[in-house]
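Structures follow.
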Structure 1
Amino acid sequence: MLELDTRRIKKLNNLNYSSGGVIYWMQRDRRSKNNWALVHAQSLAIKLKVPLTVFYSLNGHFSDANTRQYGFLINGLIGTIKDLKKYKIPFHLRRGDANYSLKKYISEIKGGYLITDFSPLRIYKQRTLDLVKDLKIPYEIVDAHNIIPTWVVSDKQEFAAHTIRRKIHLLLDEFLHPIPKIVPHPFSGKNKYETFEPRALLNDLKIDRNVQEISWLDPGEKKGIKVLKNFMNNRFDFSGELRNNPNEDNLSNLSPYIHFGQISAQNIAMKINEMEESDGKKTFLEQLIVRRELAENFCYYNNDYDSFNGFHAWAKKTLNEHRADEREFLYSPAEFENAETHDDLWNAAQYQMVEKGKMHGFMRMYWAKKILEWTPDPEVALQTAIDLNDKYELDGRDPNGYTGIAWSIGGIHDRPWFERPVFGKVRFMNYNGCKRKFNVNDYIINNAHNAQLSI
């Protein structure tokens, strides 16, 4: 019998099961392997001796939805669907509003138990909770994205990495272990196995087609595992000492796979944990576990994670005190988007994001802080950074992205620093500081408009 720690599960209603199959409403974790929500759904279905189906709703109408992100998502689903079919688990995709489509689907197949996965973002939380009042079947949510469930590691917003790190490490041994495998489902129903052609589906969506798909990274579970293995075998030994150098192609490139739920952070951590101890290993696991789950915590407990109101009191105070400070440069959202600033380094970072759907983590900090410096107020800065990040980054609309921007502009998870114009006591970064870290000229040349990057 497949089992998981019950602390990973939240009951969203108190209804009793009567009859019907189990439905896994796949939202965030789009994979067939190493998926706690699917494990729980199958465990229930086996216990109840009923069919199991996977439901997925595709809308395609959110702000700035584009072919880059939807292409990676849709093409990544193909392998997952094939695997589910091997496990005798039908996958059903429906278009339109998620809740309307799901309620209709439950009625069509006479579903008797609903399981979904977890995200701390408002759109997911609201969509998940809005369904409760209309359901007449048991409904549960499973944190399949985090190693330690967000509501288990802490019951409040954590102040910084050092406040959550201890809590995580105290619980890590309880949760960091292999995820049970899905088995061929022994109870089949009348539900048909559906297929779709990804290109036709993508072409039918009403989305922005000006933001092109990327070619340097292939989507899907299997591709994600391949990228992980390549990183471990070829670049991991130097990842610790070179990770802050944007000129070095030494990052894991796993972020899009984690964001789209095509690979499990828990599985990554298990594999990295098997490697010899090193500074690189320590640094990587700190980012993968502590920093990533800190971002989940921030977005879960702070409903204003993408707003000035979500900043700490000290940051709001100091930024308010410096609202009237003179800005040497001011740029419009369009000028930022088109990389039309006086700063060639910033422009190169913007080009990298627009053309490749990625930006080195160190440059993301510099990029966001300069937006604060070159906009009339922190609210405009925050919105500009979020809009650009969510439009162009392959891993946009992610807790990591919102938290990183809030750190850069609003001092979230940071402490007050020396006071400066515009920034107040929010941590400052400048061009000369970057020059001390890496060869700025090389970065500018390598990421100039339409540059052929070696990725």
Structure 2
Amino acid sequence: MLKVRNGSAVNDKGKLNMPAGEKRKLDMGVDIDRLTAYSALLRIETAGAYSNVVLNGKIAKFDPGHISFVRELVYGVVKNKFYLDYIISQLVKGDASILEPKVLVTLRLGLYQLIFMNSVPDYAAVNETVGIAKGKTGKEAGLINRLLRTFIRKRNELSFPENIRKRGKRLVNMYSVNASVVELWKEQFGYDKTEEILKNSNLTPPLTLRVNEMKISKHELKKALESQGFAVDEPGNDLPVLNVKGRNVLDTYEYGRGFFSVQDAASVIAVKALCPSENDNIVDVCAAPGGKSFCAAEMMRGTGKIFAFDFYSKKVLNMEKECERLGLKNVETAQRDAVCPDSGLFGRMDKVICDVPCTGLGVFRRKPEIKYKPVVGSGRELAQKQYEILEKSSLYLRNGGKIMYSTCTINEIENRDVVRKFLRNNGNFTLDEEVQLLPHFDHDGFFYCILTKHFV
């Protein structure tokens, strides 16, 4: 029987399933799958790099035989770093941070397999991990071997994060998250809701596709992808989205023809709430990578005009390429700072999309590195910037127009408090809708509200 531990499917022994089959090995006898994972994890640990970027590069370099296994190792270790370090600290009888990064990363890799992964025998987890250690840590390989075998021998005597009595400390270590996040959410939501959010934030997210209904229907795309061996689930809603399982969906004919894009359902929900209509004029002030702009453009059936602005020229260029792939003629991109709006568009827009930079506390499951960053000042300094962007963006609206303010965070200081301040200072605006989406299997954590400008 399968159950969930820290957001991952595990069997009754508490281990995750792994693809069957022999592991590819280098000439030196080292498991290339685990070597790829180790190399990625060391880079993430020492350079503070994003796991998805590093992992894709390492996969291209090493060409491992079981990419899904490699991804599970990397993301599993990153998501459960504090959990694993809590165990390591007991094995070394001190703080895990005293260990050299190479040693610490190797131990995490081995322990993750021993604690969480199904069908990896203990001897294989130890031997293959130690094999990597011999080539990468030298004389420390003996220490790693001894500590991993000590864990196997004494696992029933060790304390696990689930057993920590102090609730705050338990949540930090069990769900591997910075203590400032737990403290912030405890103050805003209480411990019970905080744990629920953390549990859902550790779930493995689905690959969600936004269907370009200007080119194909959901049913037609579902049928086309299923015919190629993809498992496709249609969520029980009226959104133009599908959840897909399978490798290389971005290599399909359908993607090349612009039939779909990858976009989390939460942001699609927010765009739909704004009600983009045919022939609307819309500006998206922080548009890159462009998902909300393109979603709105598709809902407008290619009519009207969307101005998609972003501060970075490279991101603007990428949006232009994406417009071409999707066949969108009603999107105009430009480089622009959100706090320096285009005065030539003041008072002319029917709708404004104001998706501001934020702490990202709603997307842990996609960007697990964010979990370990402290929330400085509870996000108040960032909230000042967010308010400034919202204030400047409102100048684009005509009377009767609507603005969507949104973030991918779960923090009232960046969300509700910013909106309340704006309403206090702008009496000609009213709040139509305000929604805080918490992490769920079908979508990330996300906040949005819809504000209407009235005649003065």
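What follows draws every value from the coordinates through simple rules; no lab data is involved. Bear in mind the structure is a predicted one, so any value in this text is a computation, not a measurement. Cβ atoms are built from the backbone, for glycine too; each structure is taken alone.
Okay, here's what the table says:
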| read-out | value |
| --- | --- |
| Origin of the value 13, where relative contact order in percent (Cα under 8 Å, 6 or more apart) was derived from one of 1, 2 | 2 |
| At a computed 3.0 (distance in nm of label points 7 Å out along Cα→Cβ at positions 50 and 434), which of 1, 2 | 2 |
| Winner on Rg/Rh (Cα atoms, Kirkwood Rh) once structures 1, 2 are ranked, highest first | 2 |
